[in-house]
Every structure is written in structure tokens, then in C-alpha cells.
Structure 1
Amino acid sequence: MSDLLERLRGRNWRMTSQRRVVAEVLDGEHVHLTADEVHARAAQRLPEISRATVYNTLGELVALGEVTELSTDGRARRFDPNAHHPHHHLVCTGCGAIRDVHPTGDPLADLPASERFGFAVAGVEVTYRGLCPSCAAPPAP
């Protein structure tokens with residue numbers, strides 16, 4: 001579960017109404033929204049919020065390390081507020097739903113030294129792909 005709002009308050013981040021609504025939209029479990037989705041949801045709460053403000057706020061949150069950017073489909077960047085909770089992603093190849101997952105084991109340990117090519121590997125990003133229950137269900141007759 002994201003604790004984005006608490007982390008931002010702890011950093012004494014200047015919480016304007018626009019910034020607060022962007023953080024509120026992002027705060028939660030399994031949140032992986034595009035900038036346009038963040039803007040649409042923020043505008044429901046604060047109609048006067050501009051797209052530029054949303055983009056600038058997202059950029060600032062990424063620069064602060066409070067939100068991470070990911071792209072699971074090679075197109076739209078998505079924003080993940082669980083930046084301080086190690087996890088991987090499970091993506092539905094049908095509808096694009098994304099879930100945070102916490103597998104056991106260490107994927108870095110699974111990379112043999114002979115396959116590291118001298119790299120000082122600092123991190124691993126794993127994306128599991130498959131069909132969610134809704135997409136995997138047979139169509140109704």
C-alpha cells in the first residue's frame with residue numbers, strides 16, 4: 001500500500017491544493033496511472049487543475065524519488081507511488097491491468113556472474129505477463 005501522502009508530509013513538501021490532489025490520486029495500492037489518467041481524476045476533484053500542473057507535479061515527484069515511472073507496453077509512461085516498497089509487476093496482456101507483486105527469492109541472485117559481463121548490477125525490474133481472470137474467462141455464449 002502506498003504511503004505517498006505521509007512521505008510527502010514528512011519531507012515538508014509544499015502541499016498546494018494542486019499538488020495535494022495529484023498526490024491523493026496517486027496514493028493507494030496497485031496504482032499505475034498515466035499522466036492523462038492522473039489529470040482526469042484530479043480534475044474531477046479540482047476542476048481548475050491544468051494538465052501542465054499535473055505533468056510538472058509528476059516530474060517533481062519522480063525527481064524526488066517518491067514516485068517511479070514505468071512503461072509496461074512500450075508506450076504510455078505510468079506512475080507508481082510505491083517507490084519505497086520493493087516489488088515487481090504483473091501485467092495483463094489482454095486489458096493492460098497492472099498489479100504489484102512480491103515474489104519470494106532474489107532475482108539478482110539468479111543472474112550468474114558469467115552473465116553479468118562485468119556490470120556492477122544495482123537493481124532488477126521484473127515484469128510478469130499473462131491474462132487476468134476477466135480476460136482469461138471464456139466468452140459467454
Structure 2
Amino acid sequence: MTGGVPRTVRVVAALMAQPGDGSRFLVQQRLPGGSRALLWEFPGGKVEAGESDEAALARECREELDVELEVGRRLWEGRHTYPDLTVELVLYAARLVSGEPRPLGAHALRFLTPAEMTALPFCEADIPLLDDLVAGRMELSR
């Protein structure tokens with residue numbers, strides 16, 4: 001941190017439905033020992049310099065889940081400031097093209113309904129996103 005202002009990172013996340021069940025979506029539990037350890041979030045990660053959101057999301061899911069995605073349209077965008085970091089979080093619709101999600105960069109993976117997700121401890125940046133998803137304020141099909 002410089003001058004007391006947390007650095008800002010752009011993070012992209014996937015709303016990926018379970019194949020054959022459009023009501024359950026993939027969430028992942030963060031690894032123990034790191035920042036926000038063992039909290040839940042939507043799969044994805046940081047956008048690197050010079051990388052598009054879509055390319056970053058496909059890369060992160062390839063690296064962390066061993067899957068190939070088709071990244072769709074932007075569904076949600078928000079911003080959250082932690083003591084150490086400001087996160088610009090963008091959620092994209094995503095479809096699993098190949099592979100079976102494996103927790104390479106996560107502690108655990110689950111396909112859950114939005115209502116089931118509310119029982120889990122989520123990262124603070126993901127909570128407004130989850131609230132909108134549960135309340136039906138996201139247009140998922142188009």
C-alpha cells in the first residue's frame with residue numbers, strides 16, 4: 001500500500017451452471033493459509049495487465065479448475081474495499097465447454113443453488129453479488 005490507499009485489482013468471476021441443471025452454480029472455497037482463507041467465492045481471478053476480462057476468466061478457470069469455458073455476457077459488477085485491497089469484481093455468464101471441474105486452486109468445489117450458497121461464509125466482495133443472485137435481480141437467460 002502506498003500512502004494508506006489500498007491497491008485496486010480487477011477480478012473476474014464465472015457464473016457457471018452445473019451441466020444439465022441450470023439452477024445450481026459452481027462455487028469454490030479459498031485455500032487455507034492465504035488471504036480470506038476458506039471463504040467461498042465464484043471461480044475466477046485477477047485480470048493481468050493487457051488481458052481482456054474474457055481471456056483472464058478462461059485462463060483462471062483453466063489453471064484453477066482444469067476446464068475450458070465459453071465466456072458469455074457480463075451479468076454483474078461491483079466494488080469492495082478490504083483493509084489491504086480494493087476489488088473491482090465483474091461476474092460473467094460462463095458455460096463449461098470441456099473438462100470436469102477439479103479443485104487445483106481451491107480447497108473445495110460445490111454446485112449449489114443461490115439459496116444454498118447463503119449458508120456458506122462468502123468473501124465480502126461476493127456478498128452483494130450473491131444477494132442480487134438470490135433476489136433474482138440478474139437476468140440469467142437471454
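Computed from the coordinates by the stated procedures, all read-outs in this text should not be read as laboratory data. Note that the structure is predicted; figures quoted are calculated from it, not measured. Cβ atoms are built from the backbone, for glycine too; each structure is taken alone.
Numerical summary
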{"read-out": "At a computed 3.8 (distance in nm of label points 7 Å out along Cα→Cβ at positions 92 and 116), which of 1, 2", "value": "1"}
{"read-out": "Structure responsible for 31, with relative contact order in percent (Cα under 8 Å, 6 or more apart) calculated and labels 1, 2 on offer", "value": "2"}
{"read-out": "Read-out helix-only ellipticity at 222 nm (-39500 (n - 2.57) for each DSSP H run of 4 or more, over all residues; to 500), computed value -9500, structure in 1, 2", "value": "1"}
{"read-out": "Origin of the value 3.8, where distance in nm of label points 7 Å out along Cα→Cβ at positions 44 and 108 was derived from one of 1, 2", "value": "1"}
{"read-out": "With Cα extents along the principal axes in Å derived as 53, 52, 25, matching label from 1, 2", "value": "1"}
{"read-out": "Origin of the derived value 3.9 (distance in nm of label points 7 Å out along Cα→Cβ at positions 12 and 124; candidates 1, 2)", "value": "1"}
